[in-house]
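Values in this text are rule-based calculations from the coordinates and carry no lab data. In this text, all values refer to a predicted model and were calculated from it rather than measured experimentally. Cβ atoms are built from the backbone, for glycine too; each structure is taken alone.
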Structure P
Amino acid sequence: MKKNAIIYSLLAALFFVSCNSGSGEYDTRAVDSLDKLTETIGDLTSLSYTVNSYFVNEKGEENIKESDVYLRDSNKMFIENKGTKGDKSFWYNGEKFAYFLFNKNEYDILDAPDNTLKLIDSIHETYNIYFPAADFLYPSLTDDMIDNYDQLLYFGEEKMDDVDCFALEATNEETIVQFWILKETNLPHKMIISSKTNEDKYYEATYSNWRMNPKLPDIMFEFQPPTGSERKKFVEQN
C-alpha cells in the first residue's frame with residue numbers, strides 16, 4: 001500500500017499542501033478514535049454509505065456532489081456520483097475498472113489491480129479522480145495523519161447535526177482538518193478541510209446511510225455500456 005495515500009486522495013483534489021512534521025502534539029484519545037474507526041471499517045466484508053460534499057477551489061469555484069458508495073470484499077466497488085460537474089459512475093470487479101459519464105454518454109474500461117486500495121491509488125495518481133471517503137478505508141490513516149500534521153487534537157463528545165460524535169482536529173502550517181466520528185458506530189459523520197493560506201479553499205463532507213455488511217450482488221460491480229454510448233479513452237491528468 002502506498003504510504004501517505006490518504007494525503008494524496010484527501011487533499012490533492014483541494015490543492016492543499018501537506019507538510020511533513022518531525023514532531024508534534026498528538027492526543028492519545030484522538031489517535032485512539034482514528035484507530036477504532038479504521039479497525040471498524042477493516043473488520044467489515046461489505047459496506048455502503050452516502051457522501052454529500054461541498055467544495056470551493058482557490059478560484060472560488062463551487063462544486064456540490066452526492067455520492068453513493070458500495071464496497072465488497074477487498075476488490076469490489078461501485079460508485080454513483082451526481083453533482084455540479086455532471087453525473088458519473090464507477091464500476092470495479094477486481095479485474096476491470098469502468099467509468100461512465102452520463103451527460104456525455106461516454107465510457108471507458110481499463111485493466112485494474114486486484115485490490116480496491118491499489119485501484120484507488122492508481123486511478124487517482126494517473127487520472128486525478130477522487131473517490132469519496134476513500135481516505136477512511138486506509139489502515140494507515142492514523143499514521144498518515146501523524147506524519148503530515150503537527151497537531152492531532154481531541155475535543156471530546158459533541159453534537160453534530162443532532163448526532164452524538166467524537167470531535168477531532170488535525171493542523172499543520174497550511175491546513176486544518178476537522179473530523180466528527182459517530183459515537184455509536186465509530187464511523188465518520190463529517191469532515192471539514194480549510195486552508196490557512198487561502199480563505200477561498202474549503203471542503204466539507206457529510207457521511208450518512210451507513211450499512212455494515214450489506215448483501216451486495218456480483219452484478220452490482222459489472223458494467224455494461226448503454227446502447228448508443230461511445231467508448232472514449234481516458235485522458236491522463238499528469
Structure Q
Amino acid sequence: MTSSLHGKTAIITGGSTELAGTVALTLANAGVNICLCGKQADLLDMSATKIKEFDGKVISRVTNLDTLEETESIVAQVKSEFGGLDILILISPFWSGGMIHNHNLKTWDLVMNANLREPFLMVRAALPFLREQKHGEIMTIGSDSAMGIYQQDGAYGVAMHGLTTLMELIRVENAEYGIRTHILSPSVALTDELDSEGKPALTVSHVAEWVIWMLTRPAHLRGNGPVLI
C-alpha cells in the first residue's frame with residue numbers, strides 16, 4: 001500500500017522532535033518528498049541527512065511558524081521545489097502544563113502557540129491550495145490528552161482538545177474538496193521497545209507505522225475523531 005504514497009509531497013511540523021524525524025524517514029522510504037519544519041537547525045539537519053542517505057528528497061526549514069507570511073512561504077517553497085503539496089502532518093512538539101489556579105502565564109502562551117496557533121497558521125496557508133487542487137491529507141499527531149481531562153495538563157490539555165476541534169472543523173468544511181483529516185492521539189512514545197518495567201512500549205516507529213496506515217486507506221474512508229494508540 002505504501003506504493004500509493006510514492007511521488008507525493010509532505011510538510012511535517014514539529015520537525016526538531018524524534019517523532020517527526022522518524023515519521024519523515026518512514027515516509028521518505030515510501031517515496032514521499034519531505035519538507036521538515038522545526039526550530040533547531042542541528043536536529044533538522046540530522047534528520048535530513050538520514051533521509052538523503054536513502055536517496056530521499058528533503059527540504060529542512062528552520063522556522064518558528066509564527067506568522068501567516070512565514071507559513072505561506074513554506075507552502076510556496078514546497079510547491080516550487082516539488083511541484084505540489086499532498087500531505088500536511090502537524091506534530092505537537094512538547095508538553096508542559098500546570099494547575100489552572102496558578103498556571104504559569106509564559107508556559108501557557110508557549111504551549112498554546114506551539115500546539116494550537118502554529119498548526120492553525122500552517123493549515124491556513126495550505127488549505128487554499130489543497131481546496132483548489134481538490135485533494136489532500138491533513139494529520140495531527142498530538143496526545144491522549146485530547147481524549148480526557150487530566151489534572152495538571154493545563155495549557156497542553158486545552159491545546160489538544162482545541163486541536164481536535166480545529167481538525168473536525170477542517171473535515172466538515174473541506175470534505176467536498178477531497179481533503180481528509182486524521183487525528184492520531186498517542187500516549188508517550190519511546191525510543192526503546194521496552195519501558196522501565198520491561199513491558200512492551202509504544203515507540204516512535206510504531207507511531208510512524210500508524211501514519212502510513214492512515215494515509216494509505218482508500219479515499220472513501222474518512223476520519224471521524226481521534227484515534228488513540
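Can you tell which of P, Q yields -13500 when helix-only ellipticity at 222 nm (-39500 (n - 2.57) for each DSSP H run of 4 or more, over all residues; to 500) is derived from it?
Values: P: -5500; Q: -13500.
Only one of P, Q returns -13500 for helix-only ellipticity at 222 nm (-39500 (n - 2.57) for each DSSP H run of 4 or more, over all residues; to 500), namely Q.
Upon calculation of distance in nm of label points 7 Å out along Cα→Cβ at positions 52 and 84 from the atomic coordinates, which of the structures P, Q produces 2.7?
Computing distance in nm of label points 7 Å out along Cα→Cβ at positions 52 and 84 on every structure in P, Q gives 2.7 only for Q.
Comparing structures P, Q by FRET efficiency 1/(1 + (r/R0)^6) of positions 60 and 172 (r between Cβ atoms, R0 = 30 Å, to 0.05), which one has the largest value? Display every interim value, and only then the final one.
Working: P: 0.80; Q: 0.35.
When FRET efficiency 1/(1 + (r/R0)^6) of positions 60 and 172 (r between Cβ atoms, R0 = 30 Å, to 0.05) is computed for each of P, Q, structure P gives the biggest number.
When relative contact order in percent (Cα under 8 Å, 6 or more apart) is computed for each of P, Q, which one produces 27?
Among P, Q, the structure yielding 27 for relative contact order in percent (Cα under 8 Å, 6 or more apart) is P.
Starting from the value 16.1: which structure in P, Q was mean count of other Cβ atoms within 10 Å over residues 204-211 calculated from? Don't skip to the answer; put the middle values down first.
Values: P: 16.1; Q: 19.0.
Answer for the origin of the read-out: P.
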